[in-house]
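Some structures are shown below for you to check.
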Structure I
Amino acid sequence: MANERITGEYKVLGSQTYFIPKALPPYNPELEFNREIINLYGRAMHALGNLDGMIARIPDKDRFLKAYVLKEAILTSDIEGIHTTLIDVLSHPYAINKYKKDTQLVINYSHALYHAMDLIKNDGLPIVSRVIREAHNKLLHGEGDRSAPGEFRKQQVKVGNLVPAPANIVPELISDLERFINANNSVPPLIKAGLAHVQFETIHPFLDGNGRIGRLLIVLMLVKDNVLKEPLLYPSYFFKKFHLEYYTKLDNVRVKGDFEGWIEFYLRAVSESAEDAARIAKEIEALESKLIDRIKSSKLFIRSFSEAKEFLGILFKSPVITINEVSERCNVNYNTAKAVVKKFEKLEILERLTEQKRNKAFQFSDYIKLLN
């Protein structure tokens, strides 16, 4: 049935043949909820519910949020050939390693997601072009005018075999997408986010950063529609793992009208990413419990166990840290902070990241390994 569906039209203007997608949802025929999609949908919703429930039981969810957003930032950027490591990102504020443009772009993704989340959760905005454009502006901050941060493209681009719609009708296509995202209830929210992603990528509204913003859109929509309470999902984990299939499935929507094949792939991505996130959450809980026991049984903290436990909680939020930061966050003087760090080194919880004499940085290695 999928290969009978027309998802758009090709128009010749001058020497170019453009593809202009039809508005969502799919029709003639409508999206078929076949047995595979129904089963995958159930698995994905169960995995998301399990992840949400697990995080809800944890007293301090902010540390998970920061870690998972960074993980998605690294993975979604890696798909686009932007390569960095978690330790590069975490140590970036301390100028430990040589400045890397790729590291800054990954950090920009985090800023883009947090800003978009603030607009929809705190300002109450629907997911409209303003939210998308402001997220894009944050994503490409520092990239200069050539990438037109925060602006829909005003010139033609080519993406593989696809020549997206002419620039002058991009605002109209985005308006159609806005209406689908905010006013159409013909498909469940989880499916809607998958359809919106493929449509966004086909429109290709920006000169650069479309893939990253398109994947960010998935997470935003799931939070906006209360499928997730927080942006704790990193779907790029699966998209990167099967990146060739990812692009093939996206192309097959345009070429073959195969929305069903894309949705099956997308639901597997959501399931595996949510299951992996929940698994890591359990491992983080287990690590914390093990380290609390290590601190409690150590003679180093006989008189200061509660303070040491508090500091351990800080490390889960900031797994790369300096003595000055310890002093500030624990509200103790520098020498006391230095002594605490030294004890954590002896317990093999912290290790030095740098050997520089001033402003030494330390890393919470076991936690960083878990996140990697």
Structure II
Amino acid sequence: MRKVILVLLAILVYFLTWPVAIEPQAWFPPEAPDYRGEYQQNTALAAIRLIPLDGIEGPEDIAVNSKGELFFSAHDGGVYQRTAEGAIEAFVQTGGRPLGLSFDSDDNLLIADAYLGLLRVTPSGVMSILTTQAAATPIRYADDVDVAADGMIYFTDASTKFGARENGGTLPASLLDIMEHGGHGRILKYDPNTGRTEEVLSGLQFANGLEVSPDSDYLLFIETGKYRVLKYWLAGPKQGHIEIIADNLPGFPDNINKSSDGHYWVGLVSPRNPLLDALGPYPKVRKIVQRLPSFLRPQAENYAHLLKISSTGEVLLSLQDPDTQFPQVTGAIDVNGQIWLSSLTAKHLAVLPLERVD
């Protein structure tokens, strides 16, 4: 009996005192919306066609150059091109973890690499590292990138505390940041004329996808840890102001990309987790949960969900598939009448005719 008591005491001491990486902050998540109304459950994404990637996994973001050629980033550190004939060809190997992609006006590919920082690759495949720090702080989790009309490059650093390389990869690092809710995300701007990188916004809850408006007067960005999309004005009478345009989303938003009709695609990588929301106000309990084996902590659910929203946050389309074969949708682009979907973990690309949903 004495041994049993000692074991139980040891377990209790472990759960109360064992060091963990996070220092959770209290917050009060709004009640998650039901899958009704504008989020009415449906199976619109069940019609996707899966395109095998021959062993390549995690096509996290997709971009198209001025020739209409499609490129995507992957888990193995590569960026790949899908040719007009449908072949998958290696374009560049960063040696890191490329996430967000965007082309500038000279068809240079800009890469937010979670391990390496902000990269640029010429059309011939020559890679250079543009920046690795801002405001005297290393860029530990470059996540998404886009270019304004004046050539300024905006990108997100998802977490200055939980770097992707130092914490076992992009997914484990994101889970730490979201569980802590410490506001370590930021938006950065790189000036290619001066080589200077500056901090535009900080204190964000996992700064994720980012997209500059067609007129470059504002940018939209994702705050995954607060389930929302925000607008930051770059020009005009509201310059420097922030607006919340889509709040209390039913899932974890990831990437945001312009649609061909001037709106925006937003991928919801997983539905909200009721346990994680319930733990929001209780930082000490979240610390105890962090001491559990990883499989007992809140988990992502495979539920395909893609939104199209307006620049003011109106939900124009909510495309879903509860029984998806294409898990953890990060976002989409549409080109030549086809919607191309990206994913954190899939072993395929997914495509859907735009006429099926518009």
Structure III
Amino acid sequence: MKRIAPCLFLFFSLFLQAQEEKPEKYFSLDANYFYGSIMEHNPDIAHLITGHPTGVILSWNQKTYGLKDWERRYNYPDFGYSFTYQDMKNQYLGETFGLYAHFSFYFLKRNLMFRIGQGLAYNTNPYHSDENYINNAYGSHLLSTTYLMGNYHKQDIIDGFGLQAGISIIHYSNADFKSPNNSTNTFTFNLGVNYLLDHEQHPDYVPRGPKEKYTEPVHFNLALRSGVNTTGVVGSPQLPFLTVSGYADKVINRKSTLQAGAELIMSRSLEEFIEYQAVAFPQENNDPDADAKRIGVFVGHQLTFNKMSLITQLGYYAYYPYTSYVEQIYNRIGLQREIYKDLWGSVTVRSHGANAEAVEFSIGYRL
């Protein structure tokens, strides 16, 4: 679950969306207290699991009632911002403070709420070679963070107040932006209250009409993805990478677009890793001049919300001469935003199973 949260991009996207909306807006607040346990997803962090973390999740939500088509397609979701505080109950892990942008989706006559939030967190006690070498989970004060929440959710029980209870998973990582980066995932039980601001003024939901059939011809996309990462070795430098992608997409309905393509990946960190392995482990006969380039082929899916989309892709390195760095199967997940007509930007994470390799900042054009 080492996923970086493309938070700044999501904050910016929600801000732009708010600027575009002219109709009346409706809001709610909710607050949750949680109690849980850090999951041992990696045996390297077992020594850091010594207590039951506690904390709070505070959220501000903008409600939707179907005034736009996309709101009706997704059963009137909420979007907004969350703040979290978590005491990790371990002296080496310290405390974390997080800020997120989130979406909430409703099911079972709106009694079941599922929320996903992505953002940035500040940790009070990260790894330090002299002062805190025990903390091999967080390599820096600044972390990316994701939280998932599933709640039984009742609104406006009395005078705008409601109750909610359920479970949450809170993830902290820096996606190899800096090492070490073993990350933590906290499984929690949460209990809270919610409140509809101006609850007597909220409108009825606009009814959903019949499903509309919609499709588009195949389009071609060009994308440049870049950023910095490390080799995963503690003390290794942050180095740039560049990925050049080309892929076709096919819109099959208003929500879903299918993708397939190929990409060239050039990484200075992989070049550094090849040189490091050759020097550090000469008995393994590592070639210091091995080719660090990779060519990947991938398929993907784009789930569209208005001008913002969730991107998921699964790939395979068809050309990968140095196979000791990461696995050949990789995945990509993140958010994409339409900037102007066919020009788009995105923030994604490229991972190998649960091991994130890089945060990618991308710009692309749809032909």
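Just so you know, all these numbers are worked out from the coordinates, no wet-lab data involved. Values in this document were obtained by computation on a predicted structure and should not be read as measured data. Cβ atoms are built from the backbone, for glycine too; each structure is taken alone.
Numerical summary
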read-out: Which of I, II, III yields 18 [relative contact order in percent (Cα under 8 Å, 6 or more apart), calculated]; value: II
read-out: Of the structures I, II, III, the one that 6.3 was derived from, the read-out being mean projected area of the Cα convex hull in nm², for residues 106-201 alone; value: II
read-out: For mean count of other Cβ atoms within 10 Å over residues 170-177 computed as 25.1, the structure of I, II, III it came from; value: III
read-out: Identity of the structure behind 2.0 (criterion: distance in nm of label points 7 Å out along Cα→Cβ at positions 218 and 298, calculated), options I, II, III; value: III
read-out: Among I, II, III, structure where distance in nm of label points 7 Å out along Cα→Cβ at positions 42 and 314 as derived comes to 4.9; value: I
